[in-house]
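Engineer: See the structures that follow.
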Structure 1
Amino acid sequence: MAWNADLGARHLMNWKGFLKFHRLILKPLAKIEPMGYLQEKDIDKICSVVKKLEAFKPTKGQSLVFGSKAAHFHFPGLVPVMSKEVREGLYVYEKKQNKEMELVFPNSKRCSIFDFTTPENRFRSYRNYIYLGNYWMKNISIKDILGKEAPKYSLNAKIYEWSIIMYGLK
C-alpha cells in the first residue's frame, strides 16, 4: 500500500476485495508482450483489467488512476499509468501532432481522441492512450534510451508515460 495509489479516497476503497482478487484479475496480463508488441485483443485485455481494478475504488469519476496504477505496479512494461499529468500531456500532444494523430487514428474524423469528460470517454481515451503507446514503442529501443543494456524486465509503458507527461510540461 506504500505506493499510495488510492489517491485520497481510502475511505471508499474496498481493500479487502482488492487484496483478495487483484492477482486473479491481473493474471490475463502475465503472458502479454510489452507495449510496442500488442495486438488489439491485448489492448482490450489491459483495458478490461484496469477497469476491473478501478471498480475497487467506486467513485463517480472513474478516472482509471487507481486501476492503471495497480496494474502498472505489476506490469510496468505493459500498462501505462493514467494521471492528471498524463491527461495534460495527451491534450497537448493531440493538438501539436495532428499528422501523427491522423496516421495512428485514421478513422477519427478529427473528433477528440483524448476526451476525459465522462467515465465512458475516459475509458475510450485510456484505450486510445494505450493504442498510441503501442504505436510509439514499436520503433523505440529501450537500450538506446537508457544508454546501456536493457533490464530483464520491460519499462516500455513507463517510458511512454513519461514521454507523454513531458508534452504537458510548460
Structure 2
Amino acid sequence: MQLFKRIELWVLLAAVIAGLFFVFGSRHSDSDSTSDGTPMATAEDAPLKLHRCILTRDYGNAQLDIELKVRNDSAEKLVLAAPAVKLIGAKGREVPGFFLPFQPQPEVPAKATEDVQLRYWLDKADLEGPLKLEVKGKTIEIKGPQSFDLLSMKNADKKSFNPGEW
C-alpha cells in the first residue's frame, strides 16, 4: 500500500501519539493545593461573594438590592429567606426583606452555586451604621460603618455600590 510509504504520515502519526500522551499522561501542578494534597480555597470558592448593591430611595426609606453569588454545600435546596438569611443592622436589628406577593423567593439547589438577588426594605436609621448579611451562619459585609445620607439622593433615584465602596 502506497499510503504507509510516505514519511509525512509517519511523522504526523508520531506527533498525534505524542500529543495524546502529553494530554492524558501529564499531571496537574500542585501549586493550587495544600501540603496534604487538598485544593486551596480561593476567592471564587467563597460561600458568599458580593457583586454589587443597588440602593433606591423611596421618600424616607430605601429599597436595597443585593446581588451576590451563593454556594450551597448542603444536600437540600437553600431558600434565601428568613430565618436562613438575615440582614443585620448596626444595633443588631434584623432588616425586613422586601418581596412581592407572586414573586418566588430565590433558591440555590443542593450542591450548587448561583448568582442571586436579595431585596430589603431599609429605614433611614439602617444606613447610619454597618450592614452584614448572614446566610446559614456565614457572614459577609454589605455596608461599612460610615453613615450614608439618604437625603442626598432624589426620590426614586438609584445608586449602585461595588463591594467596599460604602
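Engineer: When helix-only ellipticity at 222 nm (-39500 (n - 2.57) for each DSSP H run of 4 or more, over all residues; to 500) is computed for each of 1, 2, which one produces -17000?
Structural biologist: Derived from 1, not from the others.
Engineer: A value of 2.9 was computed for distance in nm of label points 7 Å out along Cα→Cβ at positions 20 and 60; which of 1, 2 is the source structure?
Structural biologist: Only one of 1, 2 returns 2.9 for distance in nm of label points 7 Å out along Cα→Cβ at positions 20 and 60, namely 1.
Engineer: Let me ask something else. If you rank structures 1, 2 by relative contact order in percent (Cα under 8 Å, 6 or more apart), which sits at the top with the largest value?
Structural biologist: Going through 1, 2 one by one, relative contact order in percent (Cα under 8 Å, 6 or more apart) peaks for structure 1.
Engineer: The value 1.30 for Rg/Rh (Cα atoms, Kirkwood Rh) was derived from one model only; which of 1, 2 is it?
Structural biologist: The structure behind it is 2.
A short reminder: the numbers here are calculations on the coordinates, not readings from a lab. Values in this document were obtained by computation on a predicted structure and should not be read as measured data. Cβ atoms are built from the backbone, for glycine too; each structure is taken alone.
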